[in-house]
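Please find the structures below.
Since every read-out is calculated from the coordinates, none of them should be taken as a lab result. Here the structure is a predicted model, which is why all the values come from computation and not from measurement. Cβ atoms are built from the backbone, for glycine too; each structure is taken alone.
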Structure 1
Amino acid sequence: MLLVIGGIASGKRSFVRSRGFEDRQMSSRLSSGAPVLLDLDELLREGPIEGPAWDEVLSKQVIVCCEVGMGVVPIDAGERAWRERVGRTCARLAAASDEVVRMVCGIPVKLK
């Protein structure tokens, strides 16, 4: 599995395309059957991903997630909880991934 993280508009999708995936193979819906899961951060707004849904996440070839933990800490408790969910989920995924890439200004930086 490949985990791709980075800020908004940092080149994450372009990087996934450079790895041979087409737009039709990418989806932000977990149960779409697409090998590439986009917008993991938005899926986590609904709460943690557990059980069969977690197994579905782990079955993806590529997971793309916006980095949300490097800015100003929100005043809203719900937003803080969401940011923490994203960070903890990405840490779990990074441990399970074969490769982790962070996109910075369109440049892939291999972390693992």
Structure 2
Amino acid sequence: MIKTYNGSKLGVTSSHRRALLRNLAVELLLHEKITTTLPKAKELVSYAQKLVTKAKKADLNAIRAINSQIHNKDVAKKIFDVLVPRYKERHGGYTQILKVGTRRGDSAEVAIVKLVV
């Protein structure tokens, strides 16, 4: 049976990928703009948008779900105090990817991921 898998493996193990996405999401939500490679940026957008959508309910279940995904209390507080009110009327599309070019050392495509204001 053919399965449809979502997401890229990014060339790392599943635990490394999960930790990578968590760390990138923390930095994105904290600084609201980060620079990374294009494949990581595409995976990060999906991960971060799901976090914000989950947090928009703002009930106890949402708080616990966010705290289980994000292991930074400052970022979790910022999600509920700043980002949820900002995106209250918005139905998705909280992030934006801007292609920058290639990195000099290894010619990897670089992109800027930022939160939409």
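The figures follow:
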| read-out | value |
| --- | --- |
| Which entry (1, 2) yields the derived value 32 for relative contact order in percent (Cα under 8 Å, 6 or more apart) | 2 |
| Cα Rg over 2.2 N^0.38 Å derived as 1.11 - corresponding label from 1, 2 | 2 |
| Given -10000 for helix-only ellipticity at 222 nm (-39500 (n - 2.57) for each DSSP H run of 4 or more, over all residues; to 500), calculated: source structure among 1, 2 | 1 |
| Winner on distance in nm of label points 7 Å out along Cα→Cβ at positions 5 and 93 once structures 1, 2 are ranked, highest first | 2 |
| Identity of the structure behind 14.9 (criterion: mean count of other Cβ atoms within 10 Å over residues 13-20, calculated), options 1, 2 | 1 |
| Mean count of other Cβ atoms within 10 Å over residues 21-28 from the coordinates reads 14.1; which among 1, 2 | 1 |
